[in-house]
Every structure is written in structure tokens, then in C-alpha cells.
Structure P
Amino acid sequence: MTEIPPIRTVVIEREVAHPPEKIWRALTQPHLLEEWLMKTDFKPEKGQKFTFSRQPQPDISVVVDCQVLDIEPNRSLSYSWQAFGLESVVTFTLEPTPRGAIIRMEQTGFRPDQDAAYKGARASWKQFVARLDELLSRLD
């Protein structure tokens, strides 16, 4: 019997002093997504296709093709994330706490032969979530 190699997942979880409704705005409003993640034409509707894009250097463009898979306002958001041969799923969950909320970001679908993508995602999501936290501190 052939053994199927495990699919790897990047998980970042932290508690923030902001309510789920405020975090939800930053996860679903394109002008706010652009501040902490990437430029996007996102619409919070199940089945909606959208892209994330950025140009880190003049001669390099990054485009991520996505589709909203599941959405439960102020609670969870899941979308496909496809770029550079990676087909994965990103899921955000928000859990209210007495202090604010726990944000959990999970990106799953990294095959064993996608080590560079996996390591890049681990580093990038830490930076993205830190920028999300900074944005939340500035939002009303």
C-alpha cells in the first residue's frame, strides 16, 4: 500500500484586545485588506472569485487567485488561495473572549514538495497578522 504524504498547515493564533466585529471589518473590507494584506477586489459573498495582488519590486508581480468558500459574519471566513502551483485554503476564525477575541489563521494544503512555499507562508503570515494587529489599533 502506498502511503500518502501529509499535507502541511500554517497556523497563527493570537488574542487581541478588539471585538470580532472590528476584526471582521479588517478581514472583509477591500480598502482595509489592502492595508495589512494585499490589494484586492474581495466581496464577502460565498462563491465570489477575487484576487490579491502586490508588486514587491518593479519587475515582480504577485497575484493570488481566490474564491470565497465559506463565510459566517463575525465568526469565520474561508477562501481558496492559488498561486505559483500552490492550491490551498485560508481560514480565519474569530472567537470572542472577555478581553476581545482570538484570531486564528490557518492555511492548509502544502504538499511535501512545496517546502519553499510552506516556509514562505509561515514567515509571511506572521508579518501579515502583525500588520493586521497594527491596523486594528488604529481603527475606530
Structure Q
Amino acid sequence: MTPEQRSCNMSRIGARNTKPELLLRRAIHRAGMRYRLHRADLPGRPDIVMAGRRAVIFVHGCFWHAHDCPKGVTPATRTEFWTAKLARNRERDAEQAAALRGMGWRVATVWECALVGRARIDNAKVAARLAAWLEEGPEELAIGGE
């Protein structure tokens, strides 16, 4: 596979309705939580929005957002490019979370490794942690794999 073909394939990776996002949405719906999706009027266009509770949930891919887990590795080729790109993604995530908190929203991040793969947590447990956070949690929450 040529580099051009590889870049074409990577550009086709969707930002919405990913497998981890769908798993989380099903789990929190089963737990009785209702939500809206991808509100364009909020910074970062959060994956899940619970307006009545002034809370948003981002479902981040471990690779694309440089999570500190086995799935969040920097590729061995073109490391300078990938390091800069992934660092900018993390900066953008922090800027968007800060903007949301400044608007009075609470922000949760559920990492891909918490929902799929070897380190995953039972989806019902993830939903329960989110429900507890919605009731009395701090401004921010991050849920990663075990």
C-alpha cells in the first residue's frame, strides 16, 4: 500500500457514529438517560449532549486523541508529523473543554479503550459511572479502560 492510499484510507475515518460511540449511546439509553447528538452550537460539537443537566460527553478515540494507553501509540513512521498532529488534537480538546466549562457545562470524556478492546469496562458500568457523575459529579470526568 502506497502512502497516498494509506492517507486516503485514514481520511475516510468518520468522526460520528463510531463503534465506541454507538456502544456508549446504547448503554446510557438502556440506563434511562436521554440525550441529543452532535450539537453544532457548542464548542467541539460534543458527541452526546444532556442539556437539562448542562453536561456533555465526548467519546474520544485513543489513537486520534493521544490517550496514554496501548491504543494511543504514535506511529513508527513519520513520527514528527504524527507527534505534532496528535499534540494539536489534545490542545484543541483542552480548549473546547475549557470553553464549555466557561459556558457552564460539565464535560465528560469516555475513551475508546473503556468501551472496546482488552481493557474495556462493562458498558453498563460505564453508564452507571456517568449517571453518578450527572447526579453529583465534578466539572470534569474521564473514563478510560482498566
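Nothing in this text is a laboratory measurement; each read-out follows from the coordinates by a stated rule. Everything numeric here is computed off the predicted structure, so don't read it as measured data. Cβ atoms are built from the backbone, for glycine too; each structure is taken alone.
The value 2.5 for distance in nm of label points 7 Å out along Cα→Cβ at positions 65 and 81 was derived from one model only; which of P, Q is it? It was calculated from structure Q. Here the criterion is distance in nm of label points 7 Å out along Cα→Cβ at positions 41 and 73, and among P, Q the highest value is seen for Q.
Taking relative contact order in percent (Cα under 8 Å, 6 or more apart) as the criterion, the top-ranked structure out of P, Q is P, with the highest value. Source structure of the calculated read-out (mean count of other Cβ atoms within 10 Å over residues 49-56, 17.4) within P, Q: Q. Comparing FRET efficiency 1/(1 + (r/R0)^6) of positions 105 and 121 (r between Cβ atoms, R0 = 25 Å, to 0.05) across P, Q, which is largest? For this comparison of FRET efficiency 1/(1 + (r/R0)^6) of positions 105 and 121 (r between Cβ atoms, R0 = 25 Å, to 0.05), the top structure is P. Could you tell me which structure in P, Q was used to calculate helix-only ellipticity at 222 nm (-39500 (n - 2.57) for each DSSP H run of 4 or more, over all residues; to 500) as -9000? Matching structure: P.
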